[in-house]
Structure I
């Protein structure tokens, strides 16, 4: 085989011992997990907002941003359940480019996965300690998820991963909500099959052991738009799309029907400034239809301190080095608007 061993990596348990969650932070996570569970089960009418940078590449800026979210949360917490988006794994369509903090703790330098795992655990724990907000991350690699499963409150499965068997099976063993995005093709049945698999029990090989899971009843759908055969982005947040999904959800007989709309990516055609307009349309659609009001109960927003994006070598503090993001002022105004209209 043409693999070259670089260095051994500590086990997840060893990393947890080296960079632990304190008893206080574990209690905060437990309380947050319980509240989010009640929302997805329909026992709370709060609206879920997963919001933050496309990729978490700079600990200082990410924790600064999360602190701003925490202050804003005090104004909206009766209506919104805010989950900071702290994504440390970045999917790359061609395999080239910045792959996230796990690979490159310093985006301007080469890969260093051992240092990357240490960096992302420290960043996530610091964010919780300073803000009492537990975060979301993407499970890009099922093997790597174990390094964060004691920290996160939410996990998403990306459009290019949702058809992968290992992602589905590992999701069935996660004890908190997992959002399954529709694939880039836009096929709702693929997404719903992924949710069905995640909600079911399985026995499989994971991290060199045979394991059994009991199923995750909190697995649910994320609409992120699609891409057609010509490479053109097509939205799927419109009223008719969501009504169609509601009918398919009902026929599938899944537990805890719940939908989050990702308002960037193909839904916005990656025009970050469209996100507020899309959210307003989603909220309007919910108000027109009681079924949608009960089903569509969250959004995912790409946002950072400074709007737009810069290249990997950029030096503007709080500006995305991957996809362009909404700036802080517009984000704050948007969340205040949402709290008044959900």
Structure II
């Protein structure tokens, strides 16, 4: 009975929270804004982000301050949702917390690469420190790659960082570290799903997550070929080693001699059906667009609380990306029509 009540509570709460998402009218109003301050003002006074922005002076805020505050608001919502989680859903919450930690680790490494490690503290959501297994306060004090080892001491992240320690005067290979850290986290959540006693739950959860990872891998392969002309050997270490696509298909995609050939191969897989439903030609946004449609469907219809939680988290991440795109486009003076092309709605 308790488990059933917990599941029903998650379903009801997640769907109610999703009901507070930005509407098409909200996006229209945001795209009409002419300054970052106007964007912040609208979000603060007219949307569910009002609580997160309550202490923000919208007349004196810039993009670098706004993003971590908004992200902090999203994670606060997720942790509120986790109070209803029991058993299987808790493994997913550990996965979400680890995603948040990895995101901050990568941001810290990026600032080290830029020679601006001291500026990282301004983008760190320190109020979320109470939810994490690592100390964000220690992370904020990092000034070099080797400082990371002490800041992350005792965590599972240290092994990946030590393995990829750059030689003297070399830049940090952030793309490879990011890939390995996230893949480690995917392995954790997939392992948790494998241990589920209910075969129906196990298959449903694995199908959902595997599809989401396939969307990301397909999009990543196209992007790496399009912008960097990478070879198969260069692409493979940057992919997620999980999903429904066979290794043979992945190998063929990586070895494709052109972007057109790679797109044709993707269209011949089960992903082709999802792509055909997308009302957009921009392959750079393909993964987010497919994830958006897929998760919106499952959030509305799935009776599985963990699947609904997964769907809610990914939908909120896409909403945050939309806001950041609008902020950046506003800074560069793009028209509402140009901004609309960047969004996944």
Structure III
């Protein structure tokens, strides 16, 4: 099956004249709570230095979003996130807080790439700072107005993105998916970057050993380069439904697509079904041309009634939404049971 793209896409575009979101808005995390859709999105302006910020928008119906922040909704408070903040994923925990994971760098990528960014070469500096590796940050909020930064939650010795936390404890522990870019080769059980999973007693300290959850499937060409978790998992009667992305090819013929799989309810380290076909791919002009060509990158998903909403960035420049009857999506996710 394929998700149905909204005819009114893109639902959010860059804002001309803005000094922080005039160039691109994309990769939005979305949560539905108390009858309202809240979106945190990645934004950047047309400047020589590609600073990246987080903006906020709201909607009553999941399609018509209105900006509600004249300035970035969150300003970095720590060094690890000072360069940019990308790809927010939102979950609501039973303690009443919303938790937001996001990718962060200490220095904007454009500055570091040309050797003009700050250098952290002291003996006490971590590899993450010295090499400007991507780390995952964690925010906590109750109202999307005031945020508390709980610090980086990923390791300091590896470039780690696509960190997604489950919205509740399983077996008395918190669980997180992540994608360490360098964990490939015989030592890791996968030649290309894949999805890893770990657990913890605390959301702010992930000390348990990670294990490989899924590697790119060589029999599914759309994901042969790498895969990673996209949106927070959704609990169903069968298992945890996970939207994930797969990458195929190299620029300019590189494609980002989205697929689904199902994880065991009681042990999310087990994949119980993994269809080979994708459910979303770049086809519209605004998905095929932009900052990055041929990209649909989902970060937020919610279920309202029997409608599944998937929010994604198109070509790293605009935001779109695609939907499906949730029961049909669940049935598709269960159509390729792993024996």
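Taken together, the values in this text are just the output of simple stated rules run on the coordinates, not laboratory data. Since we're looking at a predicted model, the values are computed, not measured. Cβ atoms are built from the backbone, for glycine too; each structure is taken alone.
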Item to check | Of the structures I, II, III, the one that -1000 was derived from, the read-out being helix-only ellipticity at 222 nm (-39500 (n - 2.57) for each DSSP H run of 4 or more, over all residues; to 500) | outcome: III
Checklist outcome for this item: Note: mean count of other Cβ atoms within 10 Å over residues 122-129 at 13.4, derived from one of structures I, II, III, originates from structure III
Checklist outcome for this item: Value 18.6, 55, calculated as Rg and Dmax of the Cα atoms in Å from one of I, II, III, is from structure III
